[in-house]
Structure I
Amino acid sequence: MTCSLPDEKVWPKRLHLNFLSSPNLYRLLHLGYPVRTLQSLNELGLEVFEEMLDYADELQVGVEELDNGTVVADAGVEAKGGLGAGIYLSRLCMADLADIQPTPIEIDGITIPGVQVATDHPAISCMASQCAMWQINAGEYFGMGSGPARALARKTKELYESLEFEEYADVGVLFIEADALPDEEAAEKIAEACGIDPADLKLAVAPTDSVAGLVQVSARVVETGLHKLFTMGFDIKAIKTGWGRAPIAPVVGKATKCMGASNDAIIYGGETYYTVDYEPFDELLAYLKATPSCTSRDYGAPFFKTFKECGFDFFKVDHNVFAPAKVVMNDLRSRRTLVAGRLNPAVLKESFGFEAADLES
């Protein structure tokens, strides 16, 4: 059986990632096909960003170009945004290395919108790109940055070293969770950290208390499980596929209240499934048992309530609570499928503020 190679004139803009991971890749390079066909995380993110701008009117997204050339997409600060914009933000955060779709979620007989995520590149899409590990501080501006540009700035360095991953790109794409749009000072600081010109920087922004902002938080359900495992010392490169779903929290109040509800969507309503290639089995089992949110001392109450009792000090919250409610692992070596954790609809209903409407009043 032979592999038929296309002429460069009809070479696809984006190669299927399974094709790139096969021996065909080495044959292509040997035959002189250009390396530019292999896209970086930021190039993949740029495609999502530009597509979002193409549908800006339909997605109710605002677009602004700063004086330094940075393009800012507003998905909920001043613009309305919505579910569709939230899906685009989620795709951008994961560098489009995941299939992300809205899905119905039932909570004790009440059906609300949720989001479903599937990826064959969990370590890179979730941890190298999506994980929100970049605090943006520029003058009075503050936000949490996630997405492909994080890999350019190597936030955090230890993570990328453990993944043995380096990003090279002349464009940067970043999502910022913030209640204000970035100015030139913030954009220039981000661009400098990425080693690019501000004119080559693309920023998407949404606040926590917006529909789009809440969607992209729930789309972190797979990443939340990987992050918990990473903090425990698990080699996340052993995770070969990731799938998950979580309800999308409703807008329940201002930013801090919505932050609590969005965390609860994963802590009490998040379901994940991972395919892993790991040994020894006993060690894998120990990691799995420690992963779900129910292992935390702060489990059992809405996050906002816990946060308030801690004086709104994150350092006083048990970080073991930041994990999916339920975790399933299919181990390729033992061929066994293990389940840990549980959903908690009672806390979800309290956090989301569900109440029966009195139709007779």
Structure II
Amino acid sequence: MYDSLATIRPGDPDVIVVGGGIAGLSAALSASRAGARTLVLDAHGLGGRARTTEHDGFELNVGPHALYRGGHLRGLLDRHGITVTGGRPDERIRLLRDGTLTPLHMRVADIMRTPLLGRRDRVRLLGLLASVQRHRPDALVGRTVDEWLGDQPLAVRQFVDMLVRVSSYTNAPASFDAGAALQQIQMALTAGVDYLDHGWGAMAEAMIRVIRGRGGEVVGGATVTAVVGDGSSVEVHLDDLVLRSRAAVVAAGGPALAERLTGARPAGASGLTAPVQAATLDLSLRRPHAGLVFGLDRPLYLSPHAPAARLAPDGCGLVTLVQYVPAEAPASDGRGSGDRDADRHELRALARLAGIDDADVIHERYSHRLVVNHGSPTAA
């Protein structure tokens, strides 16, 4: 559904957006709604990290994706009249510690009985969770997650670190800003999330339809090499073409690419963690699998995305597993960082521990060190 450079309308667009992922499409929606003639240029495929691929009736996102019901993206979709459908994750949870899975519901009575915590730790955790709901995130800005949790017992810190990882994909407690972490936890525990029917690619396609319906154009396979502005207009350079516009938005590849294209370091880039990465394993299953698994002492996650959302043939299941890569870890420390075989083996072992038999797996896809985002806010 892309346009091409050969067929775009003559004349200069008002706004050129570099990058056709969710950030770029969001910018293009806002510009086109304001009446600007908008052109989106993307070097790769539709949606960036919001692409969805089909394999024998299973629809696979680029790693696990969930749309926060109370998040900014959901609000943007609503403002532009874009409807998405989906389902909520399974509420049955098991927590992994010391190689053992223990069921736990997020209810006071269950937390007060769980063998994962001693009596005093249970009280400390419940008190902390209560404060999470009423705390203002801006009160914690400038403190790291480790500093926020510094006086908590290890078992309590593990529990909250797990919530931070699950809600933000960020495994950097020594640098991640506690205010940003708290905001993510609050969204996760209140409004919750949806897994989207037919994947995030369907949402990206819906965004593109609205942009094009307003006269905008979306061009794929267009590699931008430089973005040059003189204060009154902008030149966007491609391999053999220069386009001009009144304004440009660079929404591709993170701060490093933006600096390379524009020659200027983006404001705020120094206040981000290293790129957030994850190893992921998608398992297409002959039958549905029930229940989530969250690691307490290991940065691991397992979630059935289908049949919660329509991502698999009827009667089948789709499960995604994640190893959150530590931001501070060197490339080969064996803790979910550089060892492809070890990471894949650990995720497969978690699937077996959770009750997924090898015979139930129709197809699997492993992705090593996917970039989840190009940095989370630090406390600096």
Structure III
Amino acid sequence: MSARTIRTWSWLHKWSSLACTVFMLLLCLTGLPLIFHDEIGEWVGTRVTPPPMPGVTRRIPLDEALGVARRVYPDRFVQFASQDDGSDEAWFVTMTPTPAPTADFRQVVVDARTGGVLPSAGIDQGFMWLMERLHVDLFAGLAGKLFLGSMGLLLLVSIVSGVVLYAPFMRKLPFGAVRKDRSRRVLWLDLHNLLGIASLAWALVVGATGVANTLIDLAQDYWREHELQPLLAKYQGDTPVPVPDWAPVQRALEAARSRVPGTSVSFIAFPGTSFATPHHFAFYLHGSTPLTGRLREAVLVDARTAEVSAVPQRPWYLTALQLSQPLHFGDYAGWPMKILWTLLDLVTIVVLASGLYLWLRRREPRPAPDGSALAFTEASP
């Protein structure tokens, strides 16, 4: 590789790394607790777990659960209702001042076995909420997501350029060499290179899936606008079906599940809300296998008649994005994968911090005598 080519790749690696390092450190630090989101939620009391009731199999109708939530907040509208994956013991009912999208949420957790209200913390407070907002959008909404996505792209450029530079830099050293007898900067340079190569595949996967996750809002908007709306053109301009005119929601749910057998509820959007239409309940269902459990199938049910109106086909890009979300946080294989993700996250923090340290302690490169490669004052082998 010529000296000019190495300089070009070095420039790419240096500036792409510098531009994204602080934000990548933030994402790695906030991502650590998010790997154990459910476990920490149970520990600090922000995750609601219904008390065990052995032998109780009865479930109240969904309409009854919604009625319980309305009695708690009689001046609010039901936006969504959801259930935890793998459990039908509770309904999480999200309520807002208007059916239109708003950030003013209140959540009521209804025990699906007894109809009682379970104690719960607010959904917009606490340590895990802070970590998630910093990790997802920096409290800046879609603009924050897209900004972090651009930082993720720079991370991918940094990784690729680092791989390209690794071979010429280590040409006279055995793989994985760490020169403890040299200066502190050389020691950290060798550790930076070794840990960076060791965590290469993981960093590429997490970086790429992180970039993909920042696009999910845009992808869902595109799906609703270009693939869902043509199916519902005859309902355009309708006002939302008023609550007194709703058909039984439980009957609508059963109709939706009969069209997509073997599924469970992920969440339900009600007429006039952002994930439904003015005329329909939108049921988002998931399967029971490790793969289908990550994929949501939308079923639109007429809010007046409880008859299925449409089962829109899920496009490939939504399938890819839905599969990338749990992979990003290591959710596919339980505790072993969570622990592996934690260790690799810690390694990446060291790589990022050492890269920043090396830049702060940088030395000017000087050309090699033959002009064929770069030599560094302290770092050259």
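Key figures for this structure:
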| item | result |
| --- | --- |
| Computed 173 for volume of the Cα convex hull per residue in Å³ - originating structure among I, II, III | I |
| Identity of the structure behind 1.6 (criterion: distance in nm of label points 7 Å out along Cα→Cβ at positions 117 and 245, calculated), options I, II, III | I |
| Comparison of I, II, III - label where relative contact order in percent (Cα under 8 Å, 6 or more apart) is highest | II |
| Rg and Dmax of the Cα atoms in Å, for residues 93-140 alone from the coordinates reads 13.3, 40; which among I, II, III | III |
| Structures I, II, III, by distance in nm of label points 7 Å out along Cα→Cβ at positions 109 and 221: label with the highest value | II |
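FYI, it's all coordinate maths here, none of it is from the lab. In this text the structure is predicted, and so the values were computed from the model without any measurement. Cβ atoms are built from the backbone, for glycine too; each structure is taken alone.
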